[in-house]
Each structure stands twice: as C-alpha cells, then as structure tokens.
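Nothing in this text is a laboratory measurement; each read-out follows from the coordinates by a stated rule. This is a predicted model, so every value here is computed, not measured. Cβ atoms are built from the backbone, for glycine too; each structure is taken alone.
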Structure 1
Amino acid sequence: MPNLTPDQLRRYATYASVAVSSTLIATKLAAYLATESVSVLSSLIDSSTDLMASLVTLLGVRQALRPPDANHRYGHGKAEALAALTQAAFIGGSAVLLSVEAVRRLVHPEPVAEGAVGVAVMVLSIVLTAALLAFQRRVQSATGSVAIGADRLHYSGDLLSNGAVIVAILLTGWTGVAAFDPLFGLGIAGFLLFGARGVAREALNVLMDRELPEEDRARIAALVMEEPGARGLHDLRTRNAGTGSFIELHLELDGTLTLTAAHDIADRVERRLRDAFANTDVLVHQEPAGLADERLDHRIR
C-alpha cells in the first residue's frame, strides 16, 4: 500500500470492515435458519454487533480525521476512542444476549440440524475474517489507530469463535449430545466479554489522557538530552489523542542565552521528537536551568 496516506488507510479499513460484516450476516442468518444452532446464532449475533461497531468505527474515524478548527484546536482524534468505547458496549451486550439463549438451550436442549451447512458458513467466515484481519493489521501498524485496533481485536475474537462453532457442530453431530452447542456458545460469550473489557480499557486510556508507555517517556527524555545546549528537562507530559500523540515539556537551558539562541535549540528538540514519533504535536517551554519554581513533577511525587 505504498501510495496510500495514513488517513486513506484508516478509511479503507473501515469500508472493508463494513463490507465483510454485511456479507457474514447474510450467510450466517441463512445458516442459522437451516441449523437452529446456538453456536451459529452466537456467531450471527457477533457479526451483527460487528456491523454496528464497524459503522460506529467508520463514523468515528471520519470525525477523527477532520482537521483542527476554532472550537477543537487539538483536533478531533478522540472521536476514535469514543467509537472504540461504543464497540465495547456492543460486544458486551451481544455476550449477554448470547448467554441468555445458551442457558435456555441447556435447560431445553434442541438438536442441531443441517450441520454441514453451518460448517460451510463458518469456513467462509474464517476465510473472510482472516483476510480482513491481515489488512487491519497493516493499517494499524502504519497509523496506530485505536479505533482500527479495537475493530481488529473483536474480529480476532470472531476468528476464534468461528473455529469454536465448527467444533461444537461437529461434536454435536458425532456424539448426539446437544449440550455441546450451548456450552460452546457460553464459552464464546465469555470470550466476548473479556474482549470488550480490553477494548473499553484502551479507549478510556485515550479519553482520560493516560501517559504514553514508560519506555516512550524514557526515549523522549534521551532524545531531548542528545541536543547540545540542553541542560535538563522537567514536567514532561504526554498523551495519545487517537489519531496522534501530544508531547509537552519544559526544556532547561543556559540562562545567559539570547532568546533567539534558546528558540533555535527548542526548535531542534521539537523536530527531533517529531521525527522519532509519527503524528505527534510537540510543545517545548524554555526556561533557565536551575530555576526554582513550582513543578508538576513535584506535585505528582
């Protein structure tokens, strides 16, 4: 994908997600009507929530890619995190619905009909989902999109659940034990809840302005101190904004420098950090080294 910009990659990933989920809903609905399998139903419900989540991701990414304006001078990047949080709600709700149906089938067992149809649909689902995941992985690697990452996470769960559905249908057909089908449905519901928890945590980290990982903060400090003239730094603050990151710091310089010289050093530090961290806004405040003032670092300690 050499000729596509990160913004285009984000958009195409959302279009691919919607197309795949729509295709799978149609095929799984037909399979469920033929088999009445709870495991197939679980996969159908999952694909239905996938479509809703993918539509939310499409709208969230579209909003996030809007440039800064007079009312949103930091941009609209957190729209991606809001989309991911909505995805988590969809996934959690589908897990609850699936659990209710699986428990009902455990209490009132029903045989799985037309198992071969269910298996064929699940194989198709695995092929399409694997292709989508490969594309999403490349897009997330190139863009760092939290929304695409959340979308990829629950499609990874789909890949596993589709395999579980095949096993459940085959076991039920071979053994005649109807309980395998709803038991696998409950297992998939548990996996969905676990995935929803991870998606929600990642989205909340962005919305709550969680700091970048400690190794990134250490790298930032090392890059700053590589600049000749830098005497130190403090009050380093970082955050992930969904479509990019923000880095703010106080740069300690020789107090005898002219304003122009201090500005030139700060500019070089900003360029160094932007080169090292893609899609990052950097703000450097200059001040004399050794100045005794109130610092965020002291308040945090």
Structure 2
Amino acid sequence: MLYPILAILGGLIVLVWSADRFVNGAAATAKNFGMSPLLIGLTIVSFGTSAPEMLVSFMASINDSGSLAVGNAVGSNIANIALVLGITAMIAPMPVKSGVIKKEIPLLVGITLLAGYCLWDLTLSLSDGIILFVGLIVCLYLFAKYQQEEEGSDDEEIPELTTPKAIFWLLIGLALLIASSRLLVWGAVEIATIMGVSELIIGLTIVAIGTSLPELAATVASALKKQHDIALGNIVGSNIFNLGAVMAIPGLVSPISIEADAFSRDYMAMLAVTILLVAFCLWQRPARISRIEGGLLTAAYAGYLYLLYTVAS
C-alpha cells in the first residue's frame, strides 16, 4: 500500500508543477509565433493533453479491445466538460468570447453529432474511422482560418520567454503531465484493487478520470493565470481530438462492434453535457461559465458516476 500512496502523492506534486510550466510554455510559444492563445489551446495544448487517450486507444485497438478505446473517448469527453470545466469554473469563473460561441463550440457540437451517426448502428467500421478523422482535419483547417479573424486575446500575464525556452518548457511540461497522470492512475488502481473494488468500476471511474488529469491540470492552471482562451480552447479542442482521433483509431486499426449501452447511456450522456455547455454559454450576456454553473456540471458528473456504479453493481 505504501508505494501506491507515494505514487499518488508524487504524481500529484509533479502534475501541478508540470501544468504550470506547460501552460507558460504554451502561452509564450503562442505569443512568439503570433498565434492566439485560443488557437494554441485548441491545437497544441489539446493535442498534448489528449495524448494519454490516444495511447490508450491505440494499445487497446491492437489488443482487440476496441470497445475500451470507444469508452475511453466518450468517457473522457464527459469528464472534460462535466468534471474538468466544472471544477475549473468553480475555482475561477470563465468568460466566453462571442467568437468561441459562434465558431469553435458549433464545431464541437458538429463532430459530437457526427460521432453519434457513426455509433448509431453499434459498430465502428473503417469508413466510420475515416469519417471521424476527416472531421478532425476539417476542424483543424477551420481553426487556422478563424485565427485570422480572432478578437484581441488574453495576453496579460503571459511570460516573456525566448522561443527555444518556451518550446522547451512546452515539451518538458507535456511529458511530465502525461507521466505524472499515468503514475497517479497506477497508484489509484493499485489502492482500489487492494481495497477490493471491481475492475469494471476502476475502468469506468479511475481510468476515465486519470486520462483527463492532464486536461484538468492544464485547464485549471490556465484559468488561474487568467489565460481563459487557453483554458476553454483546451476543453473544446481536446473533445474534438478525442472524437476525431481517439475514437477513430479503433475503426482505422481494427473495426469493432460496441455494446448498446455505449450509445444509449454513454454517448447520450456526452451529448447531454455538450448541450448543457452550449446552454450555459448562451443564456447570459456577457457569456461566462460561473461558479454555480461549474457546480452544476460537477454535480452532473457525480450523477453519471453514480449511474455507472448502480448499473455495474
């Protein structure tokens, strides 16, 4: 029991430290290359923090466990909005620019509906994988196009770093984010196993939350530094990567059939929290996600976990 506890404590310390370095490196890189913080949050940061999901998805697919990859993608998206964004908003309420509501969030809704179309028949085929991957490419193209139309960005508190130093901390921070999140998940799984918690419950809770830890660390760190564009861009971009890349991998590597619950329960839960995010962005001006709304999102995630627990028991 000692080593898992040390793994959790050590992983948490490194996670917090590396998140700060990662966000500083990402923000400085964006500034030095003339990219908006929103764009780098939607692309570099979201790709990096989605790396654990991509790794899990690929390893699961080549080991004929594609259903795990689909569950990982859907579960991580639910966690990103309901848990990561919920906790972040409770810590630091997040303003939402009108351009994000008109451009990036509709892309998230679109690829979420596209994923539903691909999962509707309870199979994930090669053509489905291609469709999702093409959807990702279209989103990345539009992100770059929107870059030219961006409003003024949050550049206060962005550190002054040379480009080599900014890229160095971006890469080192990312590597440590992924490594520390893996260490945390290992420690948590070991403790849960020792305490007699079933593997199914571990997979549905600890692993799903664990692969979202980089998003949580990077998003909270960005929000606390008032780099809200990076924080929100990370959530939107990570969810798009999860559907366009992570979920596409099983179809591209080893087409699979999925359980009915993966669509009727888990996909619908993902769609519901995505719609809830849209509602929160639309129902007040200026648009913002407040502490109350963050609390509602976190409560929704707790309810989802309770549903999983009752079904699995």
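Of the structures labelled 1, 2, one was used to calculate distance in nm of label points 7 Å out along Cα→Cβ at positions 93 and 293, giving 4.9. Name it. Clearly, the read-out refers to 1.
To which of 1, 2 does the computed value -24500 (helix-only ellipticity at 222 nm (-39500 (n - 2.57) for each DSSP H run of 4 or more, over all residues; to 500)) belong? Label of the originating structure: 1.
When distance in nm of label points 7 Å out along Cα→Cβ at positions 173 and 261 is computed across structures 1, 2, the figure 3.9 traces back to 2. Which of 1, 2 yields 51, 18, 14 for semi-axes √(5λ) of the Cα gyration tensor in Å, as computed? Of the options listed, only 1 reproduces it. Figure out for me which of the structures 1, 2 the number 3.7 belongs to, where distance in nm of label points 7 Å out along Cα→Cβ at positions 61 and 285 was derived from the coordinates. This figure was derived from 1. The greatest value of relative contact order in percent (Cα under 8 Å, 6 or more apart) among structures 1, 2 is that of 2.
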